[in-house]
Structure 1
Amino acid sequence: MENKIPFYNILNMLLIGIIFSTLLCFADLSKITIFSNYLSLIKTDYLIIIVFIALMYEVGLVINRLSSVVLEPFLKFFKLIYWTDYRKYVKAQREDNFLVVLSREYALSRNSTALFFILTMIGLVCWNLTYSLVMLLLTILFLMSTRKHSKKIHDRVLIK
């Protein structure tokens with residue numbers, strides 16, 4: 001029995017978790033030394049590497065679920081993204097395999113929007129206004145990307 005983690009999960013969970021955890025250190029600069037101490041441990045102990053990867057995957061998974069369960073309904077409610085009935089999407093996907101690629105890109109953009117929004121809020125709590133502004137600009141950038149991908153998916157589903 002072959003058991004592989006799909007590339008989609010690596011991108012949407014592990015990578016998001018690593019980015020979040022790394023950028024989190026910059027919200028409060030006093031925490032960077034703690035993070036660098038963890039990184040030095042990773043070089044010396046393989047068990048810590050496994051724990052680190054598992055932890056980053058879980059952090060990414062939580063952000064993924066927040067983006068799906070909290071952010072997406074918010075974006076739909078305020079009509080900030082385009083939305084199509086799921087049954088129509090499944091039917092269109094049978095004829096257009098590129099919809100799978102667009103759907104993955106949409107999910108990554110949505111997850112990144114949630115990631116940077118959370119970091120914006122953390123920056124505000126830490127009173128790091130420059131950091132918060134940079135994270136807010138990244139939130140807006142990925143929100144625009146999420147909207148663009150939802151529009152592409154919506155248009156391709158309507159054509160089918």
Structure 2
Amino acid sequence: MRPQIRLLLADYANPAHAQALVLLLDAYARDPMGGAQGLSDYARSHLVAELARRPYAFSVLAFAGADEREPVGLANCMEGFSTFACRPLVNVHDLAVLERYRGQGVGALLLDQVAQIARQRGACKLTLEVLSANQSALRLYARAGFAPYALTPQAGQAQFMQKWLD
């Protein structure tokens with residue numbers, strides 16, 4: 001049976017939202033697909049304030065339970081800009097659902113809400129990154145309409161890369 005889910009745009013100044021955001025992101029970080037290490041003490045204590053300082057950041061929280069207060073899912077998003085389209089885009093930086101709620105449609109609800117917010121912001125597209133071994137996430141994203149990024153078939157698919165800075 002699918003749980004009753006309530007989605008909220010996180011208010012970073014709301015202590016309950018801040019607590020839920022850190023709890024959910026820490027659970028994701030502890031998951032093998034999140035690196036299998038929890039958030040650092042620094043991240044746990046500074047994350048919400050740092051997100052609040054960034055007007056291009058927003059988070060969507062999913063709550064379940066009889067009182068709809070149990071945090072079960074999170075989407076942290078960052079607005080970027082598509083130079084080719086000359087319009088904003090929204091990157092889904094983190095999509096996390098507590099393990100016991102996976103496979104119940106919470107991720108799809110979060111992605112739908114993010115898409116609605118992105119449209120309200122005039123965004124031309126959503127972007128995200130996913131590990132190639134995360135088959136359940138890949139299936140979710142495909143069902144939600146995401147596809148590998150390519151300008152043309154001849155140019156190949158884009159690859160997400162990183163370089164850590166000191």
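The numbers here are math on the coordinates, done by the rules we state, and not lab data. Note that this is a predicted model, so its numbers are computed, not measured. Cβ atoms are built from the backbone, for glycine too; each structure is taken alone.
Annotations for the structure displayed:
- Parent structure of the calculated result 0.9, given that distance in nm of label points 7 Å out along Cα→Cβ at positions 123 and 139 is the read-out and 1, 2 the choices: 1
- With FRET efficiency 1/(1 + (r/R0)^6) of positions 75 and 91 (r between Cβ atoms, R0 = 25 Å, to 0.05) computed over the structures 1, 2, the top value is the one for 2, the highest of the group.
- Answer label among 1, 2 for the case where helix-only ellipticity at 222 nm (-39500 (n - 2.57) for each DSSP H run of 4 or more, over all residues; to 500), calculated from the coordinates, equals -25000: 1
- Identity of the structure behind -0.29, -0.53, -0.80, -1.04 (criterion: log10 I(q)/I(0) by the Debye sum over Cα atoms at q = 0.08, 0.11, 0.14, 0.17 Å⁻¹, calculated), options 1, 2: 1
- Source structure of the calculated read-out (relative contact order in percent (Cα under 8 Å, 6 or more apart), 18) within 1, 2: 2.
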